[in-house]
Structure 1
Amino acid sequence: MNKPTVILPVETKSREFHGKLFLALNLLARGYPVVIGEQWRLWEYADILSPGIYIDKSIAATHTEWIQRCNAMGHLVTSWDEEGLIFFEPWMYRKLRVEPKSMEGLARLFAWGEVQREAICEEYPEYHDRIALCGNPRFDLLRPGLRAFYAKAVSAIKQRYGKMLLVNTNFAMHNHYKTPEQLKASLANYPLAQEPGYMDGWIAMHKHAHEAYLAMVPELLARYPDHTVVVRPHPSENHAPWETLAKQHPRLFVDASGNVHEWILASECVIHFNCTTAVEAYLLDVPAIAYRPGRYPRYENPLPYALSENTFSPPELFAAVDGRFTARERGALWTAEQQAIATRYIASVQGGTAAERITNEIDELAQQHPLRPFSPLKRLLAKAKHSWRLRVHAQRESSRGTDGYNAQKFPGLTATELEEDLNRMMAASAIHVNATRRSVAKNCFRLIPGKPRQ
């Protein structure tokens with residue numbers, strides 16, 4: 001049987017790309033062709049791709065129309081929710097991120113773990129059998145046996161910055177790349193925006209915490225004169241306030257390049273607010289310290305704080321940083337209770353990787369839902385449309401320039417980068433494939449599996 005192409009869109013490159021490339025490697029090893037690349041470009045080319053299995057990254061109301069369109073193109077649509085690991089309360093998660101019309105369009109949802117599935121099924125039990133507990137491939141590379149993938153980048157970061165403390169910020173509701181008016185217009189598309197006062201309270205929390213971090217970072221620099229401090233803003237944040245602060249402090253750097261995993265591995269500890277990077281640090285055996293300048297009961301994510309050493313004032317924060325190397329011995333981190341919590345939230349903490357689990361699900365779906373490829377006439381028309389769109393998009397970008405927000409989230413992908421990352425991934429994982437690479441569009445590539453490497 002000819003296996004269908006699996007389509008992997010990437011919205012935020014620093015967060016998603018390596019995990020999706022690892023999934024692509026697993027799929028290629030099973031004989032599946034893969035198309036991987038920038039999300040919004042793949043949206044514009046999806047209708048000229050022969051029907052395949054599309055893996056979306058959201059089940060929110062903002063993706064309902066796209067999921068319906070994708071089904072109408074003949075693709076079999078599946079999804080996971082990139083934001084489905086970290087949420088406040090189940091009802092808030094459902095209102096913000098779970099749209100029944102999106103779920104209805106899916107053949108399968110690949111859940112992070114039992115906690116996410118429970119949160120969905122508490123209100124929508126009819127979707128239980130459509131949800132597979134898989135984890136997320138971006139966390140597969142945090143496993144001890146796969147971390148070697150990041151070794152080259154970690155070495156380069158250490159050489160550049162020396163002894164480093166990493167501050168991961170998460171204040172996009174206040175300090176967003178877009179203007180406040182643009183942000184509010186975007187948030188209006190979510191059902192949770194109709195909850196009285198909810199969005200205003202979320203914005204107020206981020207404003208208070210952002211100001212507290214701007215005040216704390218100079219104190220951190222003064223406390224640790226032999227260290228550099230690197231601030232890594234959230235992908236949707238405006239970098240300008242941090243860059244202005246960095247101009248006043250020679251040992252402060254603002255750098256959002258690369259994957260956060262390599263930065264965590266290069267650091268001595270991670271300081272965060274309400275952030276997924278605490279979970280990643282925990283899984284990478286790097287101390288995660290939460291600096292919480294206030295209490296915000298409606299807006300606090302339980303998982304990052306459960307896997308962190310929690311502090312509520314600068315003196316408490318500095319005491320935790322002082323004790324970063326003894327966190328395990330002091331019982332502040334990596335306890336049996338924390339491991340049990342992590343396992344409930346992330347199905348792939350133990351056993352098979354998320355990429356393996358999702359590939360198994362794809363195998364089952366491909367058997368259950370055989371997809372009919374394009375006829376010779378449709379292939380000819382698709383080829384003509386493809387050539388025309390490449391020219392149109394190139395002219396459009398030449399005249400309009402690059403969208404700054406999209407460029408911050410996806411700064412580009414070259415054939416050389418793709419090949420180098422794939423080769424390092426094969427070396428770290430011992431999964432070896434021969435794949436032919438072809439360009440689909442700018443920042444988008446098709447990988448076609450060949451015979452396995454010996």
Structure 2
Amino acid sequence: MLSTLLSLTLASPAPVDVDFLKDVYPILEANCIECHGPKKQKGDIRFDMREGLFEGDEDFIPIVPGKPDQSTVIELISLDADDPDLMPKKADKLSDADIATLRTWIEEGAAWEQPPVAEAKADPLALPELSEQQVAARDRALAACAKAGVRVNLIAENHHALEVNLSLSRGDGTDGQVTLLAGLEPMLVWANLAGTKLTDAGLSKLAGFGALRRLNLSGTAVTDAGLASLAKLGELRSLNLYGTRVTDAGLKHLASLPSLERLYLWGTDVTPEAAKVFQASHPAFKVNTGAELVVTEIASGAAINTECPITGKAVSAAFVVLVGDKKVGLCCAKCKAAFEADPGPHLVKLGLKDAGPVNDVCPVSGQPIAAGFTSKAGEDLVGFCCDKCKATFDAAPDKFLETLGLKKEAPELNALCPVSGKAVDAAVTSEYKGRSVAFCCGNCKKAFDADPDSFAEKLGDI
């Protein structure tokens with residue numbers, strides 16, 4: 001069988017003068033290095049290094065220069081598609097053209113060049129390790145926040161970066177709640193204070209939060225003076241000032257922020273002229289005043305909705321915008337401006353747009369999400385950076401729900417252990433016929449798992 005396969009392969013057209021880095025290494029990188037590279041070395045073989053690839057037992061040498069028929073790699077990639085030994089195991093069988101390229105490379109002497117080291121992508125959530133004192137301060141702050149009902153969450157697994165969302169409190173969010181965050185300075189990277197009663201005094205409390213990457217101050221009472229507190233936020237990359245009282249004068253406080261990438265000025269008192277000057281003098285910033293949105297106003301006409309998607313009040317014919325060929329009604333000028341500034345969420349509510357992922361960062365890896373990798377978590381759509389992280393989430397979604405800020409409904413548990421009759425520990429459970437069963441200890445759980453039917457009658461009584 002092997003000789004037949006090899007003869008068929010030899011009959012395939014093969015390129016001449018194969019270049020290792022241009023022709024060969026891309027094949028190895030796409031199909032082999034995941035299992036035979038820096039992270040894994042199955043069979044003690046690495047395709048990203050010369051060492052070990054050209055030596056081995058007499059009957060198992062991966063690459064024998066000049067002799068493709070004696071190279072184990074060629075043998076394994078040429079097997080039938082249903083053969084359990086076919087390589088690669090985690091990808092489709094290599095094409096005839098790819099096999100021919102590898103054969104020709106070996107026939108020509110298997111010249112090897114060290115592949116260039118890929119430049120590592122910066123982890124957007126990377127933070128320095130915490131000292132014992134910082135951990136203690138963090139734990140005190142988290143306890144104080146939890147007691148006050150302030151929600152602080154880990155952003156991604158295997159990171160200690162945190163986010164706080166005071167916008168959930170809306171009118172109840174105050175400067176005092178910001179004070180509770182003291183102790184989280186080294187690890188708080190996202191803060192959403194939109195719609196709260198935050199003032200310049202409260203904003204000044206964030207002056208020492210040098211790890212902040214995103215800050216949403218939309219709809220708050222902060223002014224130009226308050227923006228002076230942000231001057232030391234060297235990692236700040238996104239700042240949302242929509243609907244605040246910031247003016248042209250406030251921009252001078254933002255000019256020195258070294259990492260700022262996005263600045264949202266919709267609904268502020270910053271003039272278009274000042275925004276243009278600021279943008280021209282800071283080309284690395286993306287200054288968004290809402291003027292970029294293409295939402296055309298129409299004077300009148302029947303809208304597709306009778307209730308304002310923002311307030312729920314009856315729409316007015318005086319406040320209508322056109323989205324594609326659909327007329328959307330709003331109840332007032334303020335809602336119209338808010339819709340034009342950020343139509344996305346309202347389009348979802350109106351059924352004119354599918355809801356996108358609830359997250360920007362992969363809950364598994366902590367990397368930015370990429371298009372095409374999503375899963376449903378209840379009614380929410382969750383995004384991932386790659387198919388591998390999506391598969392990890394799909395296998396055990398519950399462990400990531402807290403990271404995503406999505407509420408996991410606690411299962412209704414029995415109060416007494418069906419084995420011992422003692423009070424249960426909610427952390428020790430098993431699944432039995434569609435329900436969660438709790439036990440007092442691990443030994444009782446093992447006894448139940450070994451023969452659950454013998455405890456079924458007792459379980460029904462408790």
Structure 3
Amino acid sequence: MNNHILIVDDDNGHRMMLEVLLKKWKFQISSAKNGLEAVEMVQETPFDTILMDIRMPEMDGMLALSKIHEYNPAIPIIMMTAYSDIENAVEAVKIGAYDYLTKPLDFDRLKITLTRSLEHCQLKKEMQELRSSHSSDIIGNSSVILNLKDLISMVAPSEATILIRGKSGTGKELVAKSIHDQSQRKLKHLVAVNCAALSESLLESELFGHEKGAFTGADKRRDGRFLQADGGTLFLDEIGEISPHMQVKLLRVLQQKEIQRVGSDETLHVDVRIVTATNRNLEQEMENGNFREDLYYRLNVVTVPVPSLEERSGDIPLLAQYFLEKFATKNSKIVKGFSPQAMDYLVKYNWPGNVRELENVIERATILLRNDYIDVSELPQNITNKYTEHVEEDYMPQVQTLEDMEKIFILKTLKALKDNKSEAAKQLGISRKTLHTKLKQYEN
């Protein structure tokens with residue numbers, strides 16, 4: 001369905017001109033002659049964006065903006081104004097308008113602003129849907145993420161021990177949280193331990209607790225993470241890093257549901273569901289003698305694979321918007337979104353550090369922000385340089401002439417589209433006949 005835009009303008013000629021133009025751009029259009037009509041229409045129809053003049057009879061654009069946002073603050077409103085009234089337009093943006101345009105309208109800028117506002121609106125809707133869903137913390141609607149959410153919803157209510165597998169930075173702890181939140185144990189604690197961050201002796205004390213005087217510095221008895229998680233879920237991250245000694249201890253807990261504090265002979269029963277995660281190849285670690293086979297099979301009752309960000313690049317705009325809102329609030333910044341070029345760079349980058357790297361990039365960009373939109377200048381050079389190098393390597397190797405460049409571009413496009421000549425001609429903006437003619441020339 002086409003995006004629905006409401007045009008609000010008391011100038012009949014200008015309003016009709018906009019209706020014709022926006023219909024030509026394939027938008028669904030409704031119109032109102034003043035702010036009063038617009039407010040009434042918004043209460044009846046869910047518009048995607050409103051294009052509204054400031055100076056109008058009965059109810060002007062400024063008052064209509066406030067009234068509409070009282071009813072639905074999520075609708076992006078673009079104000080139109082004469083050059084002499086820019087001060088009011090700026091004030092409108094301060095009180096919640098998405099942007100403003102000056103009359104006579106620059107049609108290119110109008111189209112860009114409308115596109116951005118609609119993308120903004122769509123991201124907002126998707127964010128609201130994700131927040132209301134069961135797996136609200138796992139952001140994304142790509143097929144691999146939807147499959148992941150389905151798998152979580154199936155395995156979470158069981159008592160099975162789960163092994164989460166994925167590269168560093170993919171969000172394995174978030175998956176563990178989602179499993180806990182959808183389990184029968186959700187009213188009890190989820191306790192997380194990073195096994196790679198602690199030495200063997202510290203990890204043992206951290207997991208099982210210790211008695212007073214068990215070692216230097218143990219000035220009082222302490223419950224470990226197993227007891228803290230009793231009745232709930234214990235998440236052991238980087239499980240592939242634990243020592244052979246700790247592997248034996250953990251295997252005993254899984255088999256007998258019992259622990260002993262360091263320095264104590266007392267046996268304590270624990271009711272804990274174990275969820276673990278690793279970015280290591282545990283099968284290879286078993287072959288190398290570094291990981292116990294019996295423990296592996298105890299931990300790996302159900303495997304939950306977490307995709308890399310490169311495998312779910314379609315989620316990047318949604319994730320970027322989520323992090324943008326998070327860090328804009330944290331740093332008291334007013335940010336409207338991303339420039340198309342900045343978003344293009346984000347989507348094309350391969351993200352070796354996965355979601356964690358994207359989060360760090362967006363936080364940095366938000367802090368460095370100069371204008372309303374995050375642009376290429378706010379992105380780190382490793383992203384912009386890599387993309388530039390990729391484009392240069394891909395499309396312009398040792399180009400001597402314009403004909404050479406054209407040939408390379410056409411052949412690359414065909415290769416990318418798996419030799420689909422109709423689609424290639426369409427993307428190249430030439431006829432199929434012209435494409436065939438050029439391909440014959442390249443054969444000679």
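Derivation of every value follows stated rules applied to the coordinates shown; laboratory data play no part. Worth saying up front: this structure is predicted, and the values here are computed from it rather than measured. Cβ atoms are built from the backbone, for glycine too; each structure is taken alone.
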Consider the structures 1, 2, 3: one of them gives 20.3 for Kirkwood radius over Cα pairs in Å, for residues 69-228 alone as calculated from the coordinates. Say which.
2
If distance in nm of label points 7 Å out along Cα→Cβ at positions 53 and 381 is calculated from each of 1, 2, 3, which structure is the one that comes out at 2.7?
1
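Could you figure out which one of 1, 2, 3 the value 22.1, 70 for Rg and Dmax of the Cα atoms in Å was computed from?
Values: 1: 22.1, 70; 2: 30.0, 85; 3: 29.0, 89.
Attributed to the structure labelled 1.
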I have 7 for relative contact order in percent (Cα under 8 Å, 6 or more apart), calculated from one of the structures 1, 2, 3. Which structure is it?
2
